[in-house]
Structure 1
Amino acid sequence: MQEPLISILIPFKNTEAYLHECLNSITNQSYSNWELMIVDDGSTDNSYTIVERFAKVDNRIHVYKNPGTGIIKALRYAYSKSNGELITRMDSDDIMRKNKLRVLSHNLIKHGKGHIALGQVHYFSEQGIGSGYKNYEEWLNKITKDGSNYSEIYKECVIPSPCWMLSREDLDIIDAFNPNRYPEDYDMTFRCYEHGLKCIPCNDVLHDWRDYTSRTSRNHEHYAQNHFINIKLHYFLKLDHDSTKPLVIWGAGSKGKAVAKLLIESCIPFHWICDNPKKIGRDIYGKVLKNFNYLGELKNPQSIITVANKDAQEEIRIYMNSKNAKSMLDYFFFC
């Protein structure tokens, strides 16, 4: 019995320095029944020529020019050209581990539709990986190991954008790459959550994720932190907000202020609390900040927590547990 066809979707732009390693890692996969739909998003270097050269040698590789501009339109076009029963995405500067397609497809076939297969990731860089990316890697792999990714979905993107696999049917159900909302990987993650796709636990590191100073996610406006707040709040209000409960923001740092401003613009009432004595009693955006003890005066509140300090977050968890409050129901960490 033939293994199902896997469609690999890759947008690329000016990644000539990394394409050989990327494409070689695909052609060397232990799983052979795949097609690569790779779309040039306006490269001005030799990237297109490199991919063309690979395509002439391996007829599983299909190279196209983006009829529009941007990653979303490139992904959308790649998907429109694909034929696979199973779909995955990759970045043109990364490297697949040799067993990546086999492990992801095996897990997805085993669990069936209504699931998303994930793999653990490893960040690497010629300059070395900073503590921020290392912490993200460790956190992401921890929740991927037991499939509890959605439990912290409002903190950061919990599905690694270059290391997932879905059936075509499920990808269509969540509307594939059609929403024009960035960051596109985080938006897809929320749509998987919205439609109840279950994350399959994975113990294996399947993907080497390259970091470098000119990487798109480091420099493009679509991946700026203000977009992360926008997308978090958009889906929170759509999926988890209970308008019958008083809404509370914890914290008055930059993220707390960003959430408050968006709620005010949306005419959604809220209370604002913090434990910083320099800010308690201050008027910000027409809202007076109150001591966190004020939470006890509210009946069955729902809290957005924007406090970044890890020790403070743990104290908040302990406090919430003492009140029998439940994570992802009564309180949500936004950082």
Structure 2
Amino acid sequence: MDAPMEFVRKMPQPQELKRDHPVDSGIQAAKRERDKQITDILTGKDQRLLLIIGPCSADREDAVVEYMHRLSRVNEQVKDKLMIVPRVYTNKPRTKGVGYKGMLHQPDPEKGEDMLAGIIAIRHMHMRVIRETGFTCAEEMLYPANYSYLSDLLGYVAVGARSVENQEHRLVASGLGIAVGMKNPTAGDVTVMMNSIAAAQSRQEFIYRNWEVRTSGNPLAHAILRGFVDSFGRSHPNYHYENLQQILELYEKSDLQNPAVVVDTNHNNSGKRYLEPIRICKDVMHSRSLSPDIRALVKGLMVESYLEDGAQKIGEGVFGKSITDPCLGWEKSEELILRLAEMA
């Protein structure tokens, strides 16, 4: 029989890729400043609301950059009330392990997998977004070892619902030095999420990229509520006032630092209905208005948004339309951003 695993090629070390594709002083300065702003929001020094918004998957650079330029223009109108952190998600978890796994795997969705070309394409796209718009972006940490390829570029990391129980994700999150959101698992047990936050905020020692490493803990690790599925596969939300109150109580019973929640308005909170985030955002903002404690707890919202409404199949060729989960189109997204700034 064939060997169970084929070693295709040795990937470059992160320091090698960074040397060959270096950041400039402008990118370094933008990252330092935005890291500080995000930190200030999560620690309560800055009262603005985080808005983590952008495509479900960043499938092509030209459409992503066009979206970011539009986002940059509306940001000028809302930056006193909102801090926009664009989603540039380039690796996607697949429930069954098959299908399009993001630009990391396929820099061209219509061609085969090429991981080296993918990691280079991702790095270039993030650098281009920062250079042209000043935005440092959010990524999902699907593969903890790959974070090092982008550590000098990212402003925010999410650990997904399928990964949050994984030991390696928790330990690596403890050493990132930037904000890390830990999602509730797909089955909805929020104590799992709280345990992941505790692990990420704690000092850790472990093996990472063939090194024994030691971390001091990440005080910016926090909760992301994304809804859940029951044993029959039905979606249930967890963004309502009562859900937020429950998380507040769990934080109060813990010794965790910087209590914070970001509400993911997609996934099982929306049942993957792409227009629902508009209503969900307003519902969460109303909950914040009812309670100073909830207002202090809920630091941000997450919205899947792209140039065109909905989703398409790979190969259909609609510019700026998602090829994974359906997204809110630009006109509706811009209207929502302006409304959130009024409500913040």
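Bear in mind that the values in this text are calculations on the coordinates, not laboratory data. Just so we're clear, the structure is a prediction, and the values are computed from it rather than from any experiment. Cβ atoms are built from the backbone, for glycine too; each structure is taken alone.
Could you figure out which one of 1, 2 the value 24.1 for mean count of other Cβ atoms within 10 Å over residues 54-61 was computed from?
The value was obtained from structure 2.
Where does the value 20.2 come from, among 1, 2, when Kirkwood radius over Cα pairs in Å is the thing being computed?
2
1.00 is what came out when FRET efficiency 1/(1 + (r/R0)^6) of positions 70 and 182 (r between Cβ atoms, R0 = 35 Å, to 0.05) was calculated for one structure; which of 1, 2 is it?
1
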